[in-house]
Structure I
Amino acid sequence: MKIVTIVGARPQFVKAAVVSRSIANHDGIEEIIVHTGQHYDANMSDVFFREMEIPHPHYNLGINQMSHGAMTGRMLEQIEGILIKEKPDYLLVYGDTDSTLAGALAASKLGIPLAHVEAGLRSFNMSMPEEINRILTDRVSNILFCPTNTAVQNLKLEGYDNINASVVRSGDVMYDAALHYAQHAKAPNVALPKDYILCTLHRAENTDNPQLLGTIFKALEEISHNIMPIVIPLHPRTKAKLQAIKFNFEQSPILFINPVGYFEMIHLIQHSQLIMTDSGGLQKEAYFFEKKCVTLREETEWVELVEVNANKLVGADYSDIIEGVNSMLAHPADFSAKLYGDGHTGDAIVEYLLKH
């Protein structure tokens, strides 16, 4: 069996590492890894391949720094050529990025069976590019590996019982990764406060709106000054957006650090008192390491985290952000529910592909 895997962004490297490790443990499977280049900063891509011992990509397309449409189109064109050459039995895609959609479209047009890992997620916010990507990818997938019961139910409500596709409740590969790599956590080369809140921010809905971005960082500075220091590994795009609104980095009480590798991020999560983020993946990683989370969005794909009070949605409102942080710091959360499988999702995915 030959599998072509498409990756392009940091969360996909983490997910692919889990399944690639399972593939390597099975005889008779050849994996061809295609890196679209969507994350072009070395700290946002190369370091993950190196640290996580993912096989070096067979193809690196180097496609980045374009509009969504231009980037997806360029990826589609080049992935199609690779698929014609490699003739895989399956194309494997992860998550909801432009790389995911490009791979899905290429496979579907060529009649190559498509497997989507992390299928069935919905934020129900069609203004998010990720929501469009995941819906379209699900619709052309032959096998939909759903991380949660909620994801399975979403597909059922959309009529997937009447579509010729297999919906599989596989568990979450990110949970596998957290369990496997926790022992490799390492501190970043920076002096950290004894107690701190870890924050990441990169979603276009927050960063592309100067007013929202300014409001969020006004609240973050208030929290960092009066409640607890905030540490932010600064995404390159977010940095550029802050520079555009003339944010005063030098006088900010926030501790900004460079983007970090996955093992350093695990350390930051493990030693934090609270997570603040607009990332989907980090909401789950907080739960994996039993940390409460405040999500800077109006909705989340991971509704089960809100239901067990491990996550609080606060959007971009100044008062809601501060109240949310105070509330989550003050109240305990229950992390006992096994929401994301048993930690063997990678093996389950590979075994399913072998049997089908």
Structure II
Amino acid sequence: MSTIAERARFDAIRYAQAWEDADVLIGALKPAAGQRLLAICASGDNALALLLTDPREVVAADLSLAQIACLKLRLAAYRTLQHGEFLELFGARPSARRQQLLDRVLDICDAETSGFWRALSAKVVELGAGNIGKFESYFRLFRRTILPLIHSRAVIDDVFAPRNREERERFFEQRWNNAGWRLATSLFFSKTVMGWLGRDPAFFDHVEGSAGAHVRAKVRFAAVDQDPCCNSYMRHILTGGYGDALPTAWRAESYATIGARLDRITVAAGPIDSVAEGPFDGFYLSDIFEYMSPDEAGAVYARLLALAAPRARLVYWNMMAPRSAPPALADRVERLGDLEARLKREDKAFFYSDLVIEEVRP
């Protein structure tokens, strides 16, 4: 049986920014000062956000050296830039000086990281370092070429007008949920197109059902049941900007605290279940299990469980493939369904179908 490391490519940036809600992640982990946490690196944003919990150490691991380069760029940026400059470099604010900001940050990076990002400097200058991954490019293509065929700019901007829930539902059904929207989501957000343009095709090996129907349902949830005015993901996907709704690690109130704790990050290249010795008090696992067969996911889960301290929490998301503790290990953990239900209502990363929070039994 081949592993995801053999089936998928990891030589380019797939996620240049975080696509899981760090506010939810922090709430799910039951953080306390002095904990040791193991995290998927991805863009690095959420590993850095975990520093807000005052941990003893955050080990950020990834199979992809490109994703590790994203974290290393952030580590240098927090050390070098003021908050507003950081937002410019990473694309949350317009900038005419990204090259200068990038040069300042790369001056304190190791040679490998500097070389990686200098090769991408034109894209960074154009888009910002947080907008150049494959996933971000996928949403940008949708925003620039598909969405204008469905809705005018005025309608798109009107999504973010303040409304109560009843008004949001009326707006969605009367002005947003038209035939063009339903057709576009069925085609553009199909598993084939998402695998080709957004994620790696191997990430859909174990997914069943309609991706377009899933996207439509989740967008409705974010536009009606939640308040899109507060949702950085919704605003960025539809407009390319953020307004005042920033990801956790990018907020002004987070910046100084994260910057003061950077030495608590340990960067590790390799599979998350084999890069460090335990015990760990919490695990941020992104959505890694849905990329795997049930057998492969079970084997990885068992290795992570062996690294867990009593009462440690494992936190991960499922987009379309259902994954949770394998049956053979289910008696070793308790699934925290009430907490999951509350946090799923708050989760601004609306496109996931499930949030799983499991606590290791003592």
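Brief remarks follow.
- Here the criterion is relative contact order in percent (Cα under 8 Å, 6 or more apart), and among I, II the highest value is seen for II.
- Structure from which -13500 was derived, helix-only ellipticity at 222 nm (-39500 (n - 2.57) for each DSSP H run of 4 or more, over all residues; to 500), options I, II: I
- When distance in nm of label points 7 Å out along Cα→Cβ at positions 11 and 75 is calculated for each of I, II, the greatest value falls to II.
- For FRET efficiency 1/(1 + (r/R0)^6) of positions 259 and 331 (r between Cβ atoms, R0 = 30 Å, to 0.05) computed as 0.45, the structure of I, II it came from: I
- Test item: distance in nm of label points 7 Å out along Cα→Cβ at positions 147 and 275 calculated as 3.1, pick one of I, II: II
- The greatest value of distance in nm of label points 7 Å out along Cα→Cβ at positions 187 and 339 among structures I, II is that of II.
None of the figures in this text is laboratory data; all of them are computed from the coordinates on show. Source: prediction; values computed, not measured. Cβ atoms are built from the backbone, for glycine too; each structure is taken alone.
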